[in-house]
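Throughout, read-outs are computed from the coordinates displayed, never taken from laboratory work. Note that the structure is a prediction, hence the values are computed from the model and not measured. Cβ atoms are built from the backbone, for glycine too; each structure is taken alone.
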Structure P
Amino acid sequence: MGQRKTTPANRERILSTAARLIRERGIANTTLADISAAAEISKGTLYYYYATKGDLIFDVAERHMTRMTTKIFAWLESSSSAHDPATVFRMVFDTVMRSKSRGQIHVYLIQEALTENPSLRARFIEEYRRWRTIIEEGLASMYSRHDGESAMAQVLLAAIDGLILQRLIGVEQIPTEKIARFFAGAGPDVGSAP
């Protein structure tokens, strides 16, 4: 029996279809069978690329996060002048909070990682490390001193997770502007010796 060949086109079709169905139906109401039918590929082909729903959803979330990160960096680079930290934090919070489907996927992944999928948990831990490094580098470029980026990056990740949960639950008004000003004032070098 011949070995199947993976192609970027098939993987992209699967990821795009999964993202669309998750947005339309929600994660719980989207099965691998639904995705294979909508992508017009066999279940066997889908399972060849993704053995579990968690792995597929992780790749959908990772792709979405990469797009958001790219968008944030493009916004920062396209500006002719440096932005103050409050403006940067506000833009990051607003970009992350704007995407309801990304938030749902993120929460689903946390639940899966906590309950039944150790390989997904390991991937998630690695992704958090990557995000923390990106945030640490961003903080280092915003502040003249380089004390405490790691701690602040960890707090920012926790804040983003919490804000996503609040948004999904339906908290009426999340004051991202005030939160951004708070983080800007609590920069990584606050409380450090000169």
Structure Q
Amino acid sequence: MYSLILDSATKILYVALIKDNETLYESYIEGKNDHAKNIVAKVDEALKKSNITVNELNEVIVGIGPGSYTGVRMAVTVAKMLAVFKKNIKLYSISTLKLMASGYDGIVLSMIDARRNNSFGMIIDTKLDKYLINEGLIETDKLKNNKYDFIVTESNYKVNPIYVLEHKEEVKEAHLLVPNYLRDTEAERNLHD
């Protein structure tokens, strides 16, 4: 079984291709608001380096955020297109914060800067797959004022693709998948002020 993992919700564009439990391809690219120009090229590179075609993919697992409003939509859009137009590809989702924590064994504080001393964050025990603090928009200082073994941010995380495969959630109707933004955009907030 071939599994493609995508996440573009942070400063890092993450792409991995897994066959059964073997990682065939993995890429972390630090972006400068340019994930849109890199994501399709990296998916193509993953397929070519693994000597398979898009028709051989069985599933796509996509990080659905929270994170950058524009960034999170890149991977979600590519994943949805693959699942909608290639009927043999199943679509799954995973929280970007959980994906970021997946490469660490223990209690992990996973956080993404949401500006104004706020973070999209959570604390999870990856050994037990148990949330100690559910993901949300939380004051950064309050989030950091907890016990944890590891702290990962949007620019220093590592992914365990097998953990991601084991904790994916099935998307029943691919065309209905929407990113998890956790808050309105700045423009929407300014409209209400």
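Source structure of the calculated read-out (distance in nm of label points 7 Å out along Cα→Cβ at positions 71 and 111, 2.4) within P, Q: P. Of structures P, Q, the largest value of distance in nm of label points 7 Å out along Cα→Cβ at positions 39 and 175 belongs to P. Which one of P, Q has helix-only ellipticity at 222 nm (-39500 (n - 2.57) for each DSSP H run of 4 or more, over all residues; to 500), as calculated from the coordinates, equal to -8500? Checking each candidate, the match is Q.
When volume of the Cα convex hull per residue in Å³ is computed across structures P, Q, the figure 147 traces back to P. If distance in nm of label points 7 Å out along Cα→Cβ at positions 7 and 143 is computed to be 1.3, which of P, Q is the source? Source structure for this number: Q.
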